[in-house]
1. Identify the structure, out of I, II, from whose coordinates distance in nm of label points 7 Å out along Cα→Cβ at positions 195 and 211 was calculated to give 2.5.
2. Consider the structures I, II: one of them gives 17.2 for mean count of other Cβ atoms within 10 Å over residues 99-106 as calculated from the coordinates. Say which.
3. Tell me which of I, II gives 16.9 when you compute mean count of other Cβ atoms within 10 Å over residues 35-42.
4. Say we calculate FRET efficiency 1/(1 + (r/R0)^6) of positions 131 and 203 (r between Cβ atoms, R0 = 25 Å, to 0.05) for every structure; which of I, II gives the highest result?
5. Hey, distance in nm of label points 7 Å out along Cα→Cβ at positions 107 and 259 derived from one of I, II reads 3.3; which structure?
6. Once distance in nm of label points 7 Å out along Cα→Cβ at positions 27 and 243 is calculated for all of I, II, which comes out largest?
7. Please state which of the structures I, II yields -15500 when helix-only ellipticity at 222 nm (-39500 (n - 2.57) for each DSSP H run of 4 or more, over all residues; to 500) is computed from it.
Structure I
Amino acid sequence: MSQIWLVTGASRGLGREIARAALDAGKIVVATARSADAVLDAFGSENDRLHPRTLDITDAETAKSVAAETVARFGAIDVLVNNAGYAELGFFETFTDAAVRRQFEVNLFGTMNVARAVVPHMRERRSGLIVTISSVSGLVSNGGGAVYSASKFAVEGWMEGFAQELAPLGVRSLLVEPGMLRTDFMDSKSASFGSIEIPDYAEAIAQYRAFVDGANGNQPGDPKELAACIVTLASQDKAPARLVFGNDARQWATAKMDHLREEIAHSVDKI
């Protein structure tokens, strides 16, 4: 039987492209979104290997039900793509506590919910791959992205350790850290901005919003290329633990590593 993929956040953006690339490669794809109808709108109903399901990843019980239903129907989940998420973009003090907690509820705890639902089936078979869509913002944080980066830093720390726990049991992990992709990630469907006005930040926030507006739709990264790369890597027995995708992401990650090396060396000199 063809590989069974479960993809979250599959109705648009990178999730849609990953689901499409997997279908093009002959996989069976259980494509989830907060509305299964949105998945059908994105793909149509002509592909009999596409199976839309409704899943809000913050609902742990529904995640378990979708995973169990998938295994009951197809016998396995070979690849989980934990993709669903969104961004709180703006300066930290402009966000309410509720907004910050919602960012973590979706990006971290929601992603954990889906992993908790799927991993027991993978452990039982001693086989499977978890693809976690993080971001270069999980490695590097900048002004205007502190809250979003905090959630992705948390995802990175969790999966880095969890992957080591799973490896002896035959379950593999791939952390994907893209730079800026040409998706709708920066528009109002995926991004939210702080609601508290603070005059001290007004000018800087206006400049940041202008940057986001200008970047939306003009990002350098091609989501189709990344999706194809993920599908290719998923078919390899020894896929890398991380994929830093895009020249911008590689430049930012490299600069961060260089800066850390300098700080570590400086710290040693001071001891």
Structure II
Amino acid sequence: MTRHEARTGRVPGQGEDATGAQVPVRGAEIAFTARGRGDVVLHAHGLTSSRAADTARDLVDYAPAAAGHRLISYDARGHGRSTGAPRPEDYRWDALAQDMLALADHFSPDRPVGVIGASMGTATALHAAVRAPHRFSRLVLTTPPTAWEARAAQAGQYRYMADLAARDATGLMALIRDSPAPAALAGTRYSAEPDVSAALLPHVLAGAAASDLPAPEALAALRLPTLILAWDTDPVHPVETAERLKALIPASRLHVSTTPQDIAGWGRRAAAFLGEPTRSTH
């Protein structure tokens, strides 16, 4: 029996309410949904999104991963139903990695966890894995964001959006609504409208502007089995980042989707990958 089971009388995450469950993490209350049984897999969404927003967009359903695992989907600090403070440094990707590691310790104190990340969630997973590779079994990295040499332009865009959010929230919403969806998502319910409060949105965006993926040499040292899933025609999530990650991470594989129908299969791809036997690489 783990320390959590001894204290609460149940396995972490079991029997939790899908919308109301929260766990305290580093001064915030992190909202989560728990499904399935087995080894824990953490599911981390993208910048300004949330569990509810992902569900509404209906692009990918990761429920298949819950067939053989305990799938913990959570709202990042300051997103969705999770709380946060008006401090940009709290929303840097390396800071969000500390939250992910705390969640891993809470839900699976005695075993490594798998991760499914999207964009910011992918960046969070990479920072966490570089910091504590022994806490992870497998990584599923979807829609990797701009990074390294290509990061400056996107960081500038986030700084502009953070300033606009602070002085003209209506103008920012118009900018987001007018931004075209990637061609690979044509015909879907894709929307970039944020699920972050007006009070926190400038700080969340400023945190993203101050962030980047871990250094390439740090990623090259990772020995975790890794599945990279990308879609094309999206400058915010360029295929070039995914290809660079594939070249850097030794035990990685890459799949690039060009249609919504193929993207819809990511849940099954992730579940199959997470279910593969893992040899110790530490």
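1. Details: I: 2.5; II: 1.6.
Value 2.5 for distance in nm of label points 7 Å out along Cα→Cβ at positions 195 and 211 corresponds to I out of I, II.
2. Numbers: I: 17.2; II: 21.0.
Only structure I yields this read-out.
3. Numbers: I: 16.9; II: 20.5.
Label of the source structure: I.
4. Details: I: 0.05; II: 0.65.
The structure with the largest value is II.
5. Numbers: I: 1.7; II: 3.3.
It must be structure II, since only it matches.
6. Details: I: 0.9; II: 4.2.
Comparing I, II, the top value of distance in nm of label points 7 Å out along Cα→Cβ at positions 27 and 243 belongs to II.
7. Values: I: -15500; II: -10500.
Only one of I, II returns -15500 for helix-only ellipticity at 222 nm (-39500 (n - 2.57) for each DSSP H run of 4 or more, over all residues; to 500), namely I.
Read-outs: derived from the displayed coordinates by stated rules, not from any lab. Everything numeric in this text was worked out from a predicted model, so none of it was measured. Cβ atoms are built from the backbone, for glycine too; each structure is taken alone.
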